[in-house]
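Multiple structures follow.
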Structure P
Amino acid sequence: MGKEENWEFWLYIAGQTPKSILALENITKYSREYIRGRYTIEIIDLLKSPQLAEIDEIFAIPTLVRKIPKPLKRIIGDLSNKEKVLTGLSIRPIATDGK
């Protein structure tokens with residue numbers, strides 16, 4: 001079997017708003033459950049680095065961008081719809097041995 005790829009997420013926010021906090025909590029929860037230690041989440045606060053919004057084509061916040069694995073994928077919102085997030089990011093449940 002091939003080496004499992006690490007996932008890289010960038011979460012674009014604008015300060016500590018309730019939606020931004022919820023988005024971080026949700027992607028962290030899903031990542032722990034489905035990717036287990038093979039992910040990084042980088043927080044990009046557009047209040048501190050507003051130029052990144054244009055460079056990375058961010059039009060709404062919060063926005064989650066899956067940088068790795070390719071292709072790049074984006075989801076806008078607080079990420080509370082688990083099925084939509086997992087499908088949108090192509091995250092599949094980790095296989096278990098069934099015991």
Structure Q
Amino acid sequence: MKKPVLLGILFGLVVLAAIIFATFGNTAYRCEVCITFDGRTACRTAKADSHDLALRAATENTCAQLASGMDATNRCTNTTPDRVSWKSGQ
């Protein structure tokens with residue numbers, strides 16, 4: 001095999017390993033957030049390395065399901081959740 005092909009395969013394996021680690025890596029916090037916005041309710045879960053990031057990600061994921069447009073998304077993310085559940089990191 002030629003050197004550029006070998007380097008390309010190696011680079012691809014490194015990128016794949018990084019994606020797998022980021023997806024299945026050890027996260028300390030797992031949060032489920034349920035929000036009612038404009039008469040609709042949705043719940044989403046997120047995992048992160050910190051309490052605040054997990055809560056923020058779960059809130060943003062939930063609002064992505066409920067709101068469309070920047071204005072509605074901002075209002076949704078500022079809505080008090082109906083429920084916030086903390087689960088083990090895995």
Structure R
Amino acid sequence: MARISWLNDDNVPALDDQVQKLDHFTASLADGTIDKDELSKQQGILAAAMKSVESELTDEQHKKVTSLLVELTAYNVMQVLHELAAERVKKLFG
């Protein structure tokens with residue numbers, strides 16, 4: 001399988017296309033609500049993926065991947081908060 005770049009040509013994280021291919025993700029979003037069971041299922045999938053990779057990493061690779069995951073999480077939270085704020089402004093000022 002060919003390697004998929006993590007960034008687009010504008011140097012922006014480009015993982016959304018891959019996320020959209022996750023059947024469990026799209027099924028969870030289908031009704032517009034993420035319930036406790038769906039979130040728990042995703043947590044389990046994430047934990048399993050992390051465990052399968054973590055044990056194979058050298059200490060230096062582990063340090064780099066940990067930094068990557070932390071920065072990705074921070075970016076995702078910031079992006080969601082930015083989008084929520086933009087929606088609020090749009091609703092207030094049309």
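Computed from the coordinates by the stated procedures, all read-outs in this text should not be read as laboratory data. For clarity, every value in this text was computed on a predicted model and none was experimentally measured. Cβ atoms are built from the backbone, for glycine too; each structure is taken alone.
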Read-out distance in nm of label points 7 Å out along Cα→Cβ at positions 15 and 79, computed value 0.9, structure in P, Q, R: R
Test item: helix-only ellipticity at 222 nm (-39500 (n - 2.57) for each DSSP H run of 4 or more, over all residues; to 500) calculated as -9000, pick one of P, Q, R: P
